[in-house]
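Each value in this text was obtained by applying a stated rule to the coordinates, not by laboratory testing. This is a predicted model, so every value here is computed, not measured.
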Structure 1
Amino acid sequence: MTASFKGNKAQLPSKTCQACQRTMTWRKAWAKNWDEVKYCSDACRSAAKRRQMPAA
């Protein structure tokens, strides 16, 4: 069997979430904008935005 058979998750690209530093693996939902993906979840994205806001 070849390394490119369907279901081989080891060959998928991955990157680190900028908020929680966890490794996130490529998902089909991210296929069109994988280069722009920075966060692994909506929770991490909103937490990162809250940290960037200056204290009022």
Structure 2
Amino acid sequence: MSSSKPKKSYAETISQAQVMATGLTNQATEVAKRGIDSDFIQKIRTHTHRSHRSQR
């Protein structure tokens, strides 16, 4: 029995990335211990912002 997940829309994917970036920013000290730096978080924000704007 195979259970396939419904596909997410592009907007849902972008929204989830934005939420993730916010969470990473809020937990910057903790995630830095695991190698996620502010440059990486900024790249996520930049790419999701560009993608969000291009869909308008």
Structure 3
Amino acid sequence: MDKETVELADLLATDTVNYITNWAEEHNFTYDEALYDIVCTHRLNRRLKESSRSLMEFE
């Protein structure tokens, strides 16, 4: 990998860790609990969007 790609990957990893850490602090979770909560929330939101699309197509 070139230097720019490595730097971008490092920045993305750092931002991700910071996001999860902040979520944990805001919700009084451990890091693992925060990561699980974020993943579950994302899955739920995706399912709700899919359900909404299905309902709109049905009408």
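In this comparison of 1, 2, 3, the computed figure 51, 35, 13 for Cα extents along the principal axes in Å is attributed to 3. For helix-only ellipticity at 222 nm (-39500 (n - 2.57) for each DSSP H run of 4 or more, over all residues; to 500), the calculated result is -6000, so let me know which of 1, 2, 3 that is. The read-out was computed on structure 1.
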